[in-house]
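Each in structure tokens, the structures are laid out below.
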Structure I
Amino acid sequence: MFNRLNKIGPGLLLSSCVAIVAMFLSSLIPGDIIGATVMALLVGMALNPILNRYGQFNAGVSYAGKMVLRIGIILMGVNMNFSEVLSVGKYSLFVMIFTMATAFGAGNLIGKMFGMNWKLTNLLSVSTAICGGSAVAAVGPVIKAKDEDVAYAISSTFIFDVLTVVVIPWIGIALGMSNDGYGLWVGTAVNDTSSVVAAGYAFSDLAGNTAVIVKLTRTLFIIPYVLIFSVLTERLEAKTMGIHGGSSINLKKIFPYFIILFLVVVGLRSTGVIPATLVPALSKTSKFCMIMALSAIGLKTSFRDIRNIGFKPMILGFIVDTLVVFVSIGVQIATGRF
């Protein structure tokens with residue numbers, strides 16, 4: 001036990017310090033334009049030479065990037081309540097079907113045209129389809145993506161989110177959108193949770209409340225996508241190793257058990273077993289774990305790694321994000337819910 005702590009302790013401490021610094025720097029920037037998760041990536045990448053120079057940090061940083069990340073995702077369930085999700089109605093799910101189909105369909109089509117690897121392509125797509133950095137961080141380890149691909153996907157999402165926070169409220173006002181319509185638009189089209197909050201409440205409190213609930217509904221889709229990508233990765237690896245049709249999927253090996261714990265937490269919150277008084281503390285713990293995990297991913301990634309990926313993925317991310325924004329509002333117009 002103590003040997004294990006001695007091994008991972010330095011890296012965990014470093015990741016925690018980077019997370020605290022990132023939260024402080026993010027708080028200095030008005031309007032939550034650069035969220036703490038993105039800031040954690042940037043600060044971590046800036047300190048990447050330290051990790052390369054001092055090997056004693058490696059074990060703890062790797063632990064933070066995996067296990068602490070899972071703890072953060074599990075505790076994220078405390079922000080969700082099944083009754084609130086159901087209260088938004090089936091219509092938000094109807095819109096999400098179109099936005100998710102657009103994100104993955106267009107993303108993979110353009111990714112093939114650009115000659116990009118499927119892992120980065122789908123990280124960019126899942127970021128747009130579900131919930132930005134949290135979804136990328138959850139799916140990345142499942143498909144065994146490189147740290148630089150995870151960092152790139154989150155960074156490209158951040159750039160688009162900055163634009164949406166500034167531009168979308170003005171578009172909503174100019175179009176004379178209703179509070180519900182605008183909240184549904186933001187909740188289904190904007191990526192990161194902090195950006196949804198910023199863009200939603202910039203329009204009105206009612207629109208902000210609707211946007212947040214729709215966004216939390218989107219977050220629940222982390223579960224099926226993690227499962228789908230687990231099976232897909234297992235099949236592709238089996239194919240690469242020359243194992244064909246007759247092979248069976250080892251669900252016990254690939255099943256992401258932390259997703260069950262995530263659902264358990266959602267259930268405990270929905271039934272009141274987790275009292276409302278504990279929710280703020282658990283939510284902050286979840287957020288810190290996510291920031292700490294992304295600090296670790298940043299520490300293992302250099303700016304040179306990101307630069308070597310090229311500019312095409314950034315273009316893909318921007319195109320897919322833009323398409324989802326238009327599809328979301330287009331579905332509302334077509335169905336008379338605008």
Structure II
Amino acid sequence: MKFSQILFAAAAVLTVSGAQALEKTTVVLDWTVNTNHTGLYVAQSQGWFQAEGLDVEIQPAPEMGAAGLLASGRADFAFSYQEEILQSRAGGVALTAVAAVIQNNTSGFASRKTAQIRRPKDFEGKRYGGWGSPMEEAVLKAVMKADGGDSSKVTIVNLGDQDWFAASERNIDFAWVFEGWTVQEAGVRGLAVDYLDLKKLNAVLNYYTPVMAVNQSLIQKNPEKIRAFLRALSKGYQFAAQHPEEAAAILLKAAPELNAPLVKASQKFLAGQYVAQAARWGEFDPKRWNAFTSWMKDNALIAVLPAAESLFTNAFLPAVPK
């Protein structure tokens with residue numbers, strides 16, 4: 001970039017921010033960069049955060065978890081998921097979801113065709129690769145019981161740092177994956193898989209993942225910052241939904257280490273998932289949220305049932321388009 005271009009860019013930033021310094025804002029990822037995050041990178045690249053007066057810094061996922069940074073006040077926003085919001089709140093940490101990044105749960109169980117897993121009952125006698133969460137056992141039990149299966153007949157293997165492709169060749173038969181990433185990668189590799197969509201197995205398990213979360217202290221101290229951030233972020237995800245090829249190119253420019261064919265395939269899949277049936281990007285359905293919250297309590301995954309109105313809100317989202 002030439003010096004004259006740098007001066008022009010600096011002048012533009014001052015203009016959109018009303019000649020005032022941009023407000024420092026930190027966003028923490030929940031995992032390595034992937035297409036769940038595309039809208040964030042689009043908004044950043046297009047200058048939409050700057051136009052809202054925000055200087056946004058994107059931080060990688062920390063070992064302690066993004067929720068920990070929010071709880072400690074060291075981040076303004078973080079990618080999270082409904083389960084984490086519920087468990088954090090039950091543990092006394094005041095986190096609130098302010099936008100649904102993807103409208104539906106796009107996760108489920110994947111297996112190679114050779115494993116011959118066509119339904120949850122087929123999990124019997126098979127090896128499940130997971131990460132040792134009580135949530136996994138509860139979900140396996142629920143979907144297998146509904147199909148006449150016995151989850152005690154499943155061997156649970158801790159995957160550690162193995163990915164699904166390596167583990168399914170060696171020591172597991174199936175695992176819980178995201179359709180928008182692992183299943184798309186299987187397609188790119190030309191690998192035939194069987195996939196059981198979790199929300200189709202049990203509608204209550206159509207919970208929100210991922211979500212954009214904040215600490216309630218930010219709601220109390222600086223609600224306008226949340227509105228400004230979500231105005232820009234909403235534009236980013238709407239762009240990704242409407243222009244998946246261009247959005248994929250933006251993400252790959254920000255994270256060139258990613259597999260380009262996978263990003264393009266994943267972006268095409270998620271284009272129809274960011275908004276889906278909702279009236280606008282980011283909107284929560286209270287019935288769906290509350291149904292899963294009750295399921296978590298009924299399955300002893302949370303000890304108390306937090307007040308729903310403190311867990312999520314649509315109040316900071318841009319107005320529904322006319």
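From I, II, which structure was relative contact order in percent (Cα under 8 Å, 6 or more apart) = 27 calculated on? Source structure: II. With distance in nm of label points 7 Å out along Cα→Cβ at positions 47 and 135 derived from the coordinates and found to be 3.0, which of I, II does the value describe? Computed on structure I. One of I, II was used to compute helix-only ellipticity at 222 nm (-39500 (n - 2.57) for each DSSP H run of 4 or more, over all residues; to 500), and the answer was -12000. Which one was it? The read-out comes from structure II. Source structure of the calculated read-out (distance in nm of label points 7 Å out along Cα→Cβ at positions 263 and 279, 3.5) within I, II: II.
Any read-out appearing in this document is the output of simple, stated calculations on the displayed coordinates, not a laboratory observation. Computed from a prediction, not measured in an experiment: that's the story for all the values here. Cβ atoms are built from the backbone, for glycine too; each structure is taken alone.
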